[in-house]
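None of the figures in this text is laboratory data; all of them are computed from the coordinates on show. Predicted model only: the values in this text are computed from it and were never measured. Cβ atoms are built from the backbone, for glycine too; each structure is taken alone.
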Structure 1
């Protein structure tokens, strides 16, 4: 369950994803995070960061903790077919 409604008021879990931000794994090993917009067969990431590398922890722990070498980058625009998978994250992921 991601939200409940009590007496007409909507409540969402505070620690869950808050927006369209996601970590996106694309072909050839590239990993980015950003605010995702999908349109016309393209994926655009704004407020993007490049997940350059992480050490001593698995991928899932890196997503959870943001313990990685994260490098700011320009907005990323890619064909939708290059996406392997994406994982929704909180709206400030990687922007510390």
Structure 2
């Protein structure tokens, strides 16, 4: 049902991690559909500190890490926090961005 609202083209830049010498590996890009919203929200970051997110995106069936980045409309965003909303327990992920 909510996938009908996922009409925005989102590019996910997945972190390739590091090789055995600690050097960064190449990132990969995936293009998906999602619902992107500009707006301020107070959320906790990965360290547990309160920060303001400047945008959020709702994605279906995605697994992300905090090292990944989201690109929308030519601008790249850093992932602050992620959660699975209770109302959408069938595979949606809400990602807060800065």
Structure 3
């Protein structure tokens, strides 16, 4: 399994479960470093800052779920994954 896949799986797991902490940030840092090496994450991102913000996004996801229980959990998770994917992936040239 690639680091990118592991990163998304971890987000899926943590989005609905436990509160993320520093061990999660360290895991994110490791996965981000590996995914940058594989070309799956933008190499211009600062690894530790990105890990910190991913962890914060999981907390924000939990807050959004609590504030809007009428939105299906799977829909909220899909939005979180889309945001993370667009933010982390290297910029792709536009096709004209």
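Summary of values
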| read-out | value |
| --- | --- |
| Origin of the value 38, 21, 15, where Cα extents along the principal axes in Å, for residues 30-85 alone was derived from one of 1, 2, 3 | 1 |
| Structure responsible for -2000, with helix-only ellipticity at 222 nm (-39500 (n - 2.57) for each DSSP H run of 4 or more, over all residues; to 500) calculated and labels 1, 2, 3 on offer | 1 |
| Entry that produces 3.1 once distance in nm of label points 7 Å out along Cα→Cβ at positions 6 and 22 is calculated, selected from 1, 2, 3 | 1 |
